[in-house]
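J.: Structures follow.
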Structure I
Amino acid sequence: MNRVIGVVLLENLTDVAEGNDGVAKVRKFFNSLGLNRQSAVPEAQKRAIEIFIRILQDFFYINTLGGHREFPGQLDEGKICPGNVGMKLVKDLRKSTGLSAP
């Protein structure tokens, strides 16, 4: 049986080129005007999520860490979360915690 723990980072972790919805189009427009804000994960949030993952590993057998879009059916539904910036964080966390991709 697969068991999944979901952790949500309340942050927009997409880059300007991602997405096809109205929000993405507005972001691309502002970017073309030079008014962009590149998403970034705050250092405090990076440290906190790594500590949280290690605490979970102390109590549960966890061998996999994935971003939402890496799980079955997500891309087919048009989900891009956690975004390219978020996926970089996921990959960095895999390296630091020894977890594998889904």
Structure II
Amino acid sequence: MPWLPRKLGFLLIAYLALTGYALVAWLPQIVDLYHRLAENNSRLILFYLIAVSCGGLILVGLSIWLMIRLGKNTFHKHRQRARRLQNPSQLSPAEKKAEL
């Protein structure tokens, strides 16, 4: 995917902006619905909390996975670039063999 390295920063910013918007816009609605359920039917509160918690855990898990994945790829990319820019005389015999 040749478009990925150049567009990744924009996609990450868009993802974080949408996540922030969701927290700001939907959190009051979630709390309001919880209070309305608490007044009307106490049995539905448990199912509502489970559903909201599962959705939140999925969002947090995917966000953490995305950040870890981006961090690993960035670290690997910088390490590979630094190795590529090394002078051949600075390489160890094993690194010289790996380059060939």
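Read-outs throughout are calculated quantities, based only on the coordinates presented, and are distinct from any laboratory measurement. Since the structure is predicted, the reported quantities are computational estimates derived from the model, not experimental observations. Cβ atoms are built from the backbone, for glycine too; each structure is taken alone.
J.: Thinking of I, II, which structure, once helix-only ellipticity at 222 nm (-39500 (n - 2.57) for each DSSP H run of 4 or more, over all residues; to 500) is computed, gives back -13500?
T.: Values: I: -13500; II: -31500.
Of the structures listed, the value fits I.
J.: By the measure mean count of other Cβ atoms within 10 Å over residues 39-46, tell me the structure among I, II with the highest figure. Write out the running numbers ahead of the final one.
T.: Working: I: 12.8; II: 10.2.
Between I, II, the highest calculated value is found for I.
J.: Just checking, which of I, II has the largest value of FRET efficiency 1/(1 + (r/R0)^6) of positions 31 and 55 (r between Cβ atoms, R0 = 41 Å, to 0.05)?
T.: Details: I: 0.60; II: 1.00.
Across I, II, FRET efficiency 1/(1 + (r/R0)^6) of positions 31 and 55 (r between Cβ atoms, R0 = 41 Å, to 0.05) peaks for II.
J.: For which of the structures I, II does the calculation of volume of the Cα convex hull per residue in Å³ return 140? Can you show the working numbers first?
T.: On the way: I: 103; II: 140.
Source structure: II.
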